[in-house]
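Some structures to go through are shown next.
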Structure 1
Amino acid sequence: MTILLPEPAPLRDLIDAFKRLPGVGERTARRMAYHLLQNDVVGAQTLSRALDQATTTLVHCQRCNSFSETEICLTCSNPQRDPSLLCIVETPADQNMIEASHSYNGLYYVLMGRLAPLEGVGPKDLQFQRIANRAQESAVKEVILATNYTAEGETTAHHLAEFLRGQGIKLSRLARGVPAGSELEYVDASTIAWALMERKST
């Protein structure tokens, strides 16, 4: 049995803070804390300042709900974006991945989560009515549901579609299938099944 020495309260608080990050457990959090305090105090101070600045200066864009320094973010205020397309994603990270594809030039709405009934997250928590109001703007012609293909993401897309259907807006969902560059031998069966169901003629 490993016996740990009592830790000073500030160190314990730092470890507990790191444990709040996704995928970081007790051992990894302790290793990160000791590394910064022993080997990179300047880095620790930089991290502290960056976190403080981010949490005190960033707001949610009034149009897309993503993080921004201003009321309307740079993406939403860009006149070169196509206002007829509205892509709904779960997180800013998902938005960044779509942007990295260089294949989409429309606008976004970021849910900042997904429906999770077991966790008490419902349509009101994700402000479905605000999304509907955004989708009803005259410039919007198509809403692309780009939530993840997880159980929660699928549930979110289904409920959003039901909520938005009947408003005269074209609804679409991101296609799913075999990833580019992959070999069928290493692709999971459910992905292959969806690829077969959503196959296209050539």
Structure 2
Amino acid sequence: MEFDEIIKKLEKILSLPLPGKLGQVIMAPKPIDEARFAELKPLNPRKGAVLMLFYPDESGTLVPFIKRPDYDGTHGGQIAFPGGKWEASDKDLSQTALRETEEEIGLDQSKINLLGKLSDLFIPPSNFLVSPFIGFVEEKPTFIPDPFEVERIISCPIEKLMDKNIRKEGEILVRKKHKLRAPYFDIEEQMVWGATAMMLGEFMYLWENN
């Protein structure tokens, strides 16, 4: 599918009702934590936003992920979308997603076209309520990763995201201490699991059913 066709499809599916839990739960760690899907919003969560970005390349259409440095924190060493916490200077959460993307991977936010967003997702371990936005740039960007926040950038072709063979389940070691069982996307031999996988799960549900 050509880049322009992909953008048109993104515009279409993001105009439809979001599946929310129906899509997110497919890639949720086991056992399912029903609290993150509760009707009532969590009390005083920290707000954050991430960006699922699409860009054209000679080989097709790609989506960049970041691998966070292996620090002693809740999300150390994990694969994620560019993003972070809301700051008081941000006019809204879409601005948070754009600002954090520029800070983390060096992409000029003025070149990013936002198309919409997926369902908010609560992340209990860090008490974040995250808004996942979707956008695109019209030309292949030159990424400049922030070495303090990004160990490496992994760009994945959208065709690979559509490949159900990369959707697996296995045992994951969290913070080198705790083991859990979770579904994940196998991208460049990296386990994309947790909140990022759940956001991808909702996105793929929308993509495959519309």
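Computed from the coordinates by the stated procedures, all read-outs in this text should not be read as laboratory data. Just so it is clear, the model here is predicted, and its values are computed rather than measured.
A value of 0.93 was derived for Rg/Rh (Cα atoms, Kirkwood Rh); which structure in 1, 2 was it taken from? Kindly include the intermediate steps, with their values, before the conclusion.
On the way: 1: 1.06; 2: 0.93.
Structure 2 accounts for this read-out.
Out of 1, 2, which structure matches -6500 when helix-only ellipticity at 222 nm (-39500 (n - 2.57) for each DSSP H run of 4 or more, over all residues; to 500) is calculated?
Numbers: 1: -12500; 2: -6500.
Of the structures listed, the value fits 2.
With respect to relative contact order in percent (Cα under 8 Å, 6 or more apart), the largest value across structures 1, 2 is given by 2.
For the read-out percent of Cα pairs over 20 Å apart, for residues 29-100 alone, a value of 53 was computed from one structure; give its label from 1, 2.
Values: 1: 49; 2: 53.
Answer for the origin of the read-out: 2.
Which structure, out of 1, 2, was volume of the Cα convex hull per residue in Å³, for residues 13-68 alone calculated from, if the result is 174? The partial results should precede the final answer.
On the way: 1: 89; 2: 174.
Attributed to the structure labelled 2.
Please state which of the structures 1, 2 yields 25, 17, 15 when semi-axes √(5λ) of the Cα gyration tensor in Å, for residues 21-140 alone is computed from it. The read-out comes from structure 2.
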